[in-house]
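Below are structures written as structure tokens.
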Structure 1
Amino acid sequence: MGKGSDLLVAALENEGVERIFGVPGEENLDVVESLRKSKIQLVLTRHEQAAAFMAATYGRLTGKPGVCIATLGPGALNFTTAAAYALLGGMPLVMITGQKGVKSSRQARFQIVDVVSAMRPLTKLTRQIVSVRTIPTTVREAFRVAMDERPGPVHLELPEDVAAEEADAAIIPPHALELPVAGAEALDRAAAMIKAAKRPLVMLGAAASRPRATADLAQFVIRTRIPFFTTQMGKGTVPGGTELYMGTAALSERDYVHDAIDRADLIITIGHDTIEKPPFIMGPQGPQVIHVGYQPATVEQVYFPQAEVVGDIGPSLRLLADRLEGKLPQAGALLPLRQTILARLADRATEDRFTPQRIVHDVRQVIPADGIVALDNGMYKIWFARNYRTTMANTLLLDNALATMGAGLPSAMMAAILYPQRRVLAVCGDGGFMMNSQEMETAVRLKLNLVVLILEDGAYGMIRWKQSVDAFPDFGMTFNNPDFVRYAESYGAKGHRVTAIGDFVPTLEAAFKAGGVHLVTVPIDYSENTRVLNQELANHVPASLD
């Protein structure tokens, strides 16, 4: 016999949960006591949003649901942004919130919000647990739904009287999730289209970075020798050294990688999800598109594939490569464009200014191949997506789905917890950093090895740039910052202010070698946004294949 909270924690242990992130409250105290007696570590954060961002990033990096906990009402509602982050980003996540007792109402309606209804549009499944005996099966179902394609968030509400009730129920063992493989007819149809193509191109999207798919995906590219580009969230899914990478679509059109995209007569999109900003825009003039995904394509005005290969991506690509290997004499038709595209992305990367290009270049110098850079959201995200070369999956963590600010620091913290021997760098604008900067205390308390880079321009820079592009007056986007060096030191971290670009790499290198939590703040010159992303690309003449 045990309490409902004991059953919940036992069921979580049964699922392999090692950590739960969050801020408990009065209504979770039974669960907290059950956690105290368990093998699961409770990682206390300073805000529920950060806890859920960390748990979602755990899901993104491992393929298994991360778990977070909050109390009722205000605590639960602080999960909502991260729930949407996981829903749009395809990250398995289980959120557990408390609630007042359902069998009596000794506090009337104090703090009571209908959290289940609030979570319904933000989750794959949301459920209030009203019977203690159903806890094991409810937890098992929550993990199954969170992991099943397309992965995402699940919410469970455990009222305090159910958590405290005595009961006995069997724990349900996990079972393997087997995904179907694409059918022979679909594979044959796709193979025929690829063989007939004169200028084929592969695109790797967000779902291509699932840990389960990366090995087969890399083999598909190597076996077919078709050049590839990636979406922002698909970066790094093929190891380096293939000499087939054509760039990353950080914009929807007119960028240098679109020299290849616009000339392709067939694009094989692997793991593309239209929740990402369009990496290219389909039109009536082509190209033809084959959608390879865990699920059928969502048809949109800008994306309406002519053929689909639906099923477990890895095994399906293996079968497709069997039909294509050695039979594609036109596979490399677009490769002559590669050097020109990549050279343009390296333009001005070593100028003696704090430009986005120089910052991306210098960060790449100090981050090894397996090092992880976690981006918050801001103008620098476009520059990192375009210019930062990756050779391993999930080594550039960015959000191009919900595209929320405030997730950069928590996601980097999660990476540092999972991979303590790898270099982890959070890159944040001053606006996004301050949205969850209180988690610096959590990072120091957990004794993480983490460097946080602040790009300081005293403004919401991306919206300010868009305001300028749309010819609005410069208004309402600027603010003042704390002294970030002293701010870091107040948490027990080390703070560094870089004022000369030549000191940037040595400062980062020294911070990583010293270990612990470091904050490095640098100015950033965003004049390059207008020069490159507006003027230069507007006048860009596509490179010739001749």
Structure 2
Amino acid sequence: MKVVTITDKEFRKMIAAASNRLNNNAEFINSLNVFPVPDGDTGTNMSLSFASGFKYVNESTSNEVGELASALAKGLLMGARGNSGVILSQVFRGFSKSMAKKKTLSAQDLADAISNGVETAYKAVMKPTEGTILTVARKAAEAARERVENSDDCVQIISDTYEAAKKALAQTPEQLPVLKEVGVVDSGGQGLTFVYGAFFDALSGNEPVEDGTYQPSVQEMDEMVNAEHHKSVQSKLNTTDIKYGYCTEIMVRLGDGRLVDSKFDYDEFREHLAEIGDSLLVIADDEVVKVHVHTEHPGQVLAYGQKFGSLVKVKVDNMRLQHETILENDDQSQVETQADDEEAATVETGNYGIISISSGDGLQKMFKSLGVTKILDGGQTMNPSTEDIVEAIKQTNKEQVIILPNNKNIFMAAQQAAKVSDIPVGVVKTSSISQGMTAMLSFDASSDLNDNVEMMTEDLDTVISGEVTQSIRDTSIDGQQIKKGDYMGIVDGDINVIGQKLYQTTVSTVKSMLEDDSEIVTIIIGEDGDSTDAQKVKEAILTENDELEIEIHEGDQPLYPYLISVE
């Protein structure tokens, strides 16, 4: 199949196919993370970032490819999560700029766009490293430029782009020794290769995408349903006003089940459910339909769903009882919220808004007590998008803002948010929770923004940051053999300790962090940590050096039983 001109129709198919390919392979890309930690999320970040771009394209009514590419770039920028998502957004920012004002694309236009995307992405990274997504993008662009010299076929251009990306990806372990040792290719490069592969399949007719209709992922389905439920429950002022009392959710695997006797039709399905309830949300793709509805007859909803497939998820809540509980607890919640606000207000921040990114109620309270004015939930387990950070900046209602990412993988998204913000924003490159707290001790409400960023950055290297977590797979890294389930003590990004017991691994990790001039050790207990064991860790460390000051706090952070800092 030869395609000389890419119209809006072909372009929409390409974007839809790429979004679908990344969504389907997110977990595989995650598995390529070098460290076997439970929060390796390159695939998740790239998938959600591209899904945001796809959504913007889908919402555009333009029939010009240049305008659709601009929508893609905007959506990718605002939805960018993690460094991989930001770099991907920069690839397509350059891609879109190259085709601005073009109604259709020729083979030359396509090759130029791919090349321009590489140039933009390299400029966005301060210290580009070969053997990463950047290398894959560059090699792919070189192939596109070479092919366009003797071909006007867009399919051939993208075919050569894809093949070159695969070859470059296979070579990444030779360029980055750590990839070779662990036995994986670069995860970001793998994600981009999936994108180019999907482009080729869509353009050549191999990809079964009939149109560019946006299909949300299962995660997005859950978010939409939860948002709808929250909005509906909150809109009910009195328990007696609730007409339909049961919040009913089902997920149906279409065509699978003993009771299937009907072919699924979205409009008919939705119309039927609308007759027996309200607050209806129906989301479907070729395999699954997910339903949220408020009804007096949840059994009817379940039975109706079984006509089209098997029930893989069922959830029914009595909203009248829920609402009564909300009313009973409302006064107490207001008191607690007021207390939290008063606690946060004990540190004067003047005209500054300070945003800290972290997960865990305990950690968030600690940051508020230090003067942080806005907590953005996220960090190790879910990197916030550029748009999330931009919205947090707006919510501070301040004249200027300082952001504490507390994670290296959030640096670029924070910097992108700062660039598009309407007010002055500074980013202090805190790579850990410990560094974030240290930075806050240097904040001065009377200083200007640049001086504050400089002062808050100066002391970051005085704190040693450690974390204890559990391996999710067997691997070999830095000459160490790690088995799935082993505990790891990671210190400033390096795996220092491996053990089978959480307590002993934690003790050994703290000891590995101590230096001759160490004075303060802080242990923050996560969801999977234990306060009794933390006390035992403290006692064990004091037997080594009884002059140390050791603090223990409840952080409630997920996946990391203990976070440790030594100063």
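Who wins on FRET efficiency 1/(1 + (r/R0)^6) of positions 67 and 195 (r between Cβ atoms, R0 = 25 Å, to 0.05) among 1, 2, i.e. which is largest?
Details: 1: 0.00; 2: 0.75.
Comparing 1, 2, the top value of FRET efficiency 1/(1 + (r/R0)^6) of positions 67 and 195 (r between Cβ atoms, R0 = 25 Å, to 0.05) belongs to 2.
Identify the structure, out of 1, 2, from whose coordinates FRET efficiency 1/(1 + (r/R0)^6) of positions 43 and 451 (r between Cβ atoms, R0 = 25 Å, to 0.05) was calculated to give 0.80. Intermediate values should be presented prior to the final figure.
On the way: 1: 0.80; 2: 0.05.
Working through the options, I get structure 1.
Highest-scoring entry among 1, 2, by percent of Cα pairs over 37 Å apart, is 2. From 1, 2, which structure was FRET efficiency 1/(1 + (r/R0)^6) of positions 243 and 419 (r between Cβ atoms, R0 = 35 Å, to 0.05) = 0.15 calculated on? Structure 2 accounts for this read-out.
Kindly point out which one of 1, 2 the value -16500 was derived from, the read-out being helix-only ellipticity at 222 nm (-39500 (n - 2.57) for each DSSP H run of 4 or more, over all residues; to 500).
Values: 1: -10000; 2: -16500.
Answer for the origin of the read-out: 2.
Any read-out appearing in this document is the output of simple, stated calculations on the displayed coordinates, not a laboratory observation. Everything numeric in this text was worked out from a predicted model, so none of it was measured. Cβ atoms are built from the backbone, for glycine too; each structure is taken alone.
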